[in-house]
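Taken together, the values in this text are just the output of simple stated rules run on the coordinates, not laboratory data. Being a predicted model, the structure only gives us computed values, none of them experimental. Cβ atoms are built from the backbone, for glycine too; each structure is taken alone.
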Structure I
Amino acid sequence: MRTAALWRRTAFAAALPLLFASALFAAAMAPPQAAAPSQPQPSANKGKTGTYECKTSHAGYNYYVYVPKSYSDDNPAGLHLYFHGQGGGGGAPNFGQWSKHFLEPYNLIGINMQYTDGDNGKDTPGKVEAAIEAIRQTLTDYKVLLGRGAVGSFSGGGLPHEMLMDKFKRGASGGPCPFNHVALYDSNYWGDPTGLPPASWFIGLGTKEWDMGKPTLGVTQTRKANQLFAAALTGGCADIYFRITKDKGHSISDEDVRESAAQFRRSDIAFAPFLYEEDYPEPQLAAIVRTANTLALGKAAASLDRLAADAKADGELKAKAAALKKKVDGRIEAALALAKELGQDDPILCNFYANVFTLQLAAHPKAKELKEILAEARKRPEFAAAQPLFVPFVSALRSMFSGNTLAPGASKYLEDVKAKAGEKSLLGKMATEFLAM
């Protein structure tokens, strides 16, 4: 009972930032002609497809854009931003792993930053300004759902990555965060990752790179994991994957990107907006769309039902509202499907996300179906066995490693976690991978 109560408080706290996002999103999504003079103007690349290079106002700080085949004006995209490691800018034109696992499956426009001096530690603030410029120009040239996106970095790319993310912490002035997923692929992201809007986090590390860098990756990546897991107990997102790969050196594996993208899929449904607000300028619809994008889905659906029943409403408006209702209903069905999937595969994440969805579906008829999905999942003995594992795991993680091996006594504990968590769950995967060390 204590664990269940903790997760209810955690999920509620994680959902709170969504309630304050509408004003920020409304400002960020304002049409370019209504924005401040500093707003970028559409470039010659507006609507361009394929992969192409762009310059920024900072000499030598460039970026490449990849537009997925799924993108269109009728299917607005999210973003995927990536920072290469030291001297890695030559790979910026290549989107192989990103297009395979993120951009094409999830309709994300890719931005690969390219710093031709090859040094992320030199003029890092300027490099961050160039990344912000790249994001803003892409928002101007395409229909982009600001707040739906992933950001990742490798090695020294963690330096501008961290500085960028700090701009989106509570109380900072960077505006709404464009990302619902953050990936640290063997990354020199040294600062505190907490205090950001809800997002899933991937933290990758190989045993053969444990002692690389100063401070070492083994120290910094482990610290990030500990900080994020501790924050999950007090309102942070519980979808955290600390993936340690035995015998992996300083590289990003295909498996890393695949697992990271799987996290993006979950947090996309739970935390990201899904409607392009400029497509709904009608006053009767605009407020409903803003409500839906803050993920108050039950409230948005009820407003659309009232509009459909209004005999005085314009027929064209009601037709557009009906199409909008299908999109809201689709998001609700996606949430239910994810809850059902996690009920089978990952009891801990099931509880976390289902509590978030319960808040989103408040007063909606589908809230009953969500409750039934949870009740069915909780009948499984495996579900009950997994529930008490998370809090002790967070505590044990602080002293689980001795260099790139397990600390004495950790193996027995991890065997128990592996047996109870389930092989498809994040805790089960982490336990298996830690044991391989």
Structure II
Amino acid sequence: MAGLASKPLIASHAAMRVGAPRAVRDLVAALVIAVVIRFALVALVPVIPGWDGVLYLRGAEQLAEGRGYTQQMLDQSAPPKASAFFPPGMPAIFASLRLLGFGPRADLPLQALAGAFLVVIAWALGRRLGGRRAGRVAAWLVALYPGGVLLSVSYFAEPIFALGIGIGLIPLLYARRRNLLRWLMVMGLCFGLMAYVRSTSLIMVPIVAASVTWLRFRSTAFPQRLRKTAAWTLLAMACALAPLLPWVVRNQRALGEPVLVSTNGGLNLLLGTFGEGGYDSVPAGQNAPIGLRELEADRWRNRRARERIAADVPSWLARGALKLVNTFGYEQAPAQYVAQVNRLAPRTGERFSLFAIAACRVYWMILIALVFVGAARRIASWRHAPMGRAELIALAPLLGLALLHFVYIGGDRYHAAVVPMLAALAALGAATIFPRRPAPGQRAA
């Protein structure tokens, strides 16, 4: 009897040994295609810098030439006074390429590589959420993601930022319970470094740390569980703030105040109180008076934004909902960007732009539909299978991004930072709609 009982266990271990190489082959195939598509776009579609990329490259040139990080990044005619209007991460990355001797020709290949390696993040998340098949689907969803492919020829922060937070999250998926605190601290450090690229990562840290810690101590008494969650979350936040200390000290010396990340928070908060809360120009007469210092203008805008919110809270809440729809409901910004900056022949460029916009919109509709199906499947099984660590790690960054853009501004480019998490959830939806057919031997049994 013992021999008979051990046969299923032996077969299971054998299946795992066979399945692991197959899973790696799934990953490698998707990764190779992602690299090929992105590098082909970089090679075949000539572009010039646009939008935020113009500012990032000006800042990179200043840093590479040893002129510091000044207001001339925003306006070449401005005096060379120190600035913290944008976080310095992307200019510093591009400046590093120049100091290493690669020059501007390495900017877009770096973006392409960063976007391609998001396949690994999606594969790991999908595999932990739903097994080998979900990992394969998630990897291919990211490999073929049109918005991500188009961002390869952009100078935006999203590809590098998404890769950075993914690198911080993946060890948490595989961490043993006794090592969880160590990897939460590593996650905090990684997210703190990514705050140099986008400050969004700072709001993600406490959500990830608190949710994972709360799950870790689910078997303990409530008071102890609460204390452990608070302590571990504070420790993760301390680790996230540590990499920012040099920047804070620099801002104290150069600007007179210890600015944590940037001085554009007031502008984004103010913009979120007009219209539908998207990125646009501040209406005439509503912006800070001309002549204020950078920090003074930021405080003025913050104060003005709070006044507008307090004067009509219901409208601000409605705008918050519109910002979330703007951020997660559709996608076309990557295609619009490439349409404006490509240097293809007019007829070819117009055709390429139309196909790019159509691909972005349709693909995003399918992806979000799969996410909703996957979420519905998970909610339906909640009573029998409580939420695990992998699900929390996939959902926490989404919640952080949603909270930030509900308060500030919305935009359909910002969701690119969490596409690997969305792809992993969409893989569950795909498995629900297209369930695996049993093998002939299983049907006979």
> Hey, FRET efficiency 1/(1 + (r/R0)^6) of positions 68 and 244 (r between Cβ atoms, R0 = 30 Å, to 0.05) derived from one of I, II reads 0.45; which structure?
Replying inline: I
> If distance in nm of label points 7 Å out along Cα→Cβ at positions 156 and 372 is computed to be 5.8, which of I, II is the source?
Replying inline: I
> Once mean count of other Cβ atoms within 10 Å over residues 60-67 is calculated for every structure in I, II, which label goes with the largest value?
Replying inline: I
>> Suppose Cα extents along the principal axes in Å, for residues 116-307 alone works out to 61, 35, 32; of I, II, which structure was it derived from?
In response: I
> Which of I, II yields -23000 for helix-only ellipticity at 222 nm (-39500 (n - 2.57) for each DSSP H run of 4 or more, over all residues; to 500), as computed?
Replying inline: II
>> If relative contact order in percent (Cα under 8 Å, 6 or more apart) computes to 20, which of I, II did it come from?
In response: II
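Of the structures labelled I, II, which one yields 1.9 when distance in nm of label points 7 Å out along Cα→Cβ at positions 204 and 364 is computed from its coordinates? All intermediate terms of the calculation are to be shown ahead of the outcome.
Working: I: 3.3; II: 1.9.
For distance in nm of label points 7 Å out along Cα→Cβ at positions 204 and 364, the value 1.9 is produced by structure II.
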>> On Cα Rg over 2.2 N^0.38 Å, which of the structures labelled I, II is highest?
In response: II
>> Given 0.40 as the derived value for FRET efficiency 1/(1 + (r/R0)^6) of positions 348 and 404 (r between Cβ atoms, R0 = 25 Å, to 0.05), which of the supplied structures I, II does it correspond to?
In response: I
